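Visitor: These are the structures in question, set out in turn.
Each reported figure results from applying straightforward, stated rules to the coordinates on display, with no laboratory input. Worth saying up front: this structure is predicted, and the values here are computed from it rather than measured. Cβ atoms are built from the backbone, for glycine too; each structure is taken alone.
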Structure I
Amino acid sequence: MQSDANHSDSDRFFVLTGGPGSGKTTLISALSKAGFHSTVEAGRAIIRDQATIGGPALPWNDPALFAELMLNWEMRSHALASAQAGPVFFDRGVPDIAGYLHVCGLPIPEHVEAATRTLRYNRKVFILPPWKEIFGEDSERKQDFQEAVRTHEAMVEVYTAFGYELVAVPCLPVEERLHFVLAAAGLSNIAAAK
């Protein structure tokens, strides 16, 4: 059951999701520079940490364990955001874990579904579509563009299934994306006041 605190916070918690390499982290950075609270993407941070310590929870070694660490990260991000005042922008959310498992062909455990039902965000979820012109691979992002497309499709499916309304962010320069997201979130006036 959803607590009153989670319910009231959900209105001010905005998720940016989509496939890898679609510009989410760049947009989150622009939102932070505009004065909004934001979270750090779980996947890259976990890969960095696991690589540093020689840990087993890397997506190419143990995707199920990697998903568990991402779930813990996203749950903690949600809890920490509750202590912050005002809007918070999330670089992915708890439902992304279900989408990731789907892309990997792994079952979605009941506890992941429970977390997705319990820890809620604003009904409007911003989804950034695959954008080949900015997509790139690196040591932490080993997916190719086709996997980015499959991830995007999985996020559409999962977020829709859990009752979210997806708002597609157009493939535009980051400043224009920033203004689009703030307008769609009803936060343009707050941004102007910062």
Structure II
Amino acid sequence: MEKPQDKVKEPFSAYGHHSYADYLSWQLDEMVELIRGKVFRQAAAPRLIHQRISGKIFNPISNFLQGKSCEVFSAPFDVRLPVSSRDPDKIDTVVQPDLCVVCDPEKLDELGCVGAPDLIVESLSPGNNKKEIQLKYEVYETSGVKEYWLVHPDERTLLIYTLESGKYRPSRLFTFGDWVRSLALPGFELDLDEVFGEL
């Protein structure tokens, strides 16, 4: 019979304020993100539809970026925000976007990205809507992410937030039959029939 003292204690407090230095010290079997010092667990592995949509967005971006200075990365890939310092003790936000594009190689190191990517793509999943729609939105906006794409897999929709004068301006809601263009990646176009079709 398991005794209380046999249980493995959490390496972090759900109510404490944590830094990237703490995050690096944790030995976890699950993915977590750190937003303004608070820990957020990944509820479960992404659903099949989530993975398919990510792939259908990743591949065209990757093909478009061939021979260019920008690079696209998929989760798990640590993005540390904001960038007032590279000191792990002073960073309190570490997110793992579904996809992100980084055009400044100075922001990349062996641990991921330090600072705002040019483009971030996140897909909604059961249990993460508040985190993606509210918490990450605020962090991405204040950190200077030029474009934030929010995908709703079940509804087959895409909303693009574009940073203008430090605030996000939302696009109309895109869906089947639409081509979307990126201001962060001039010349890039994505056919949403290809993304949402045959799911």
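Visitor: Quick check on the output: 17.6, 62 is Rg and Dmax of the Cα atoms in Å, derived from one of I, II. Which one produced it?
Guide: II
Visitor: As an exercise: helix-only ellipticity at 222 nm (-39500 (n - 2.57) for each DSSP H run of 4 or more, over all residues; to 500), calculated from one structure in I, II, equals -16000. Which structure is it?
Guide: This value belongs to structure I.
Visitor: Can you say which of I, II returns 8.0 when mean projected area of the Cα convex hull in nm², for residues 21-132 alone is computed?
Guide: Going through each structure in turn, the value belongs to I.
Visitor: If distance in nm of label points 7 Å out along Cα→Cβ at positions 69 and 85 computes to 2.9, which of I, II did it come from?
Guide: Among I, II, the structure yielding 2.9 for distance in nm of label points 7 Å out along Cα→Cβ at positions 69 and 85 is II.
Visitor: Turning to a different aspect of this structure: Here relative contact order in percent (Cα under 8 Å, 6 or more apart) was calculated and came to 16; which of the structures I, II was it taken from?
Guide: II
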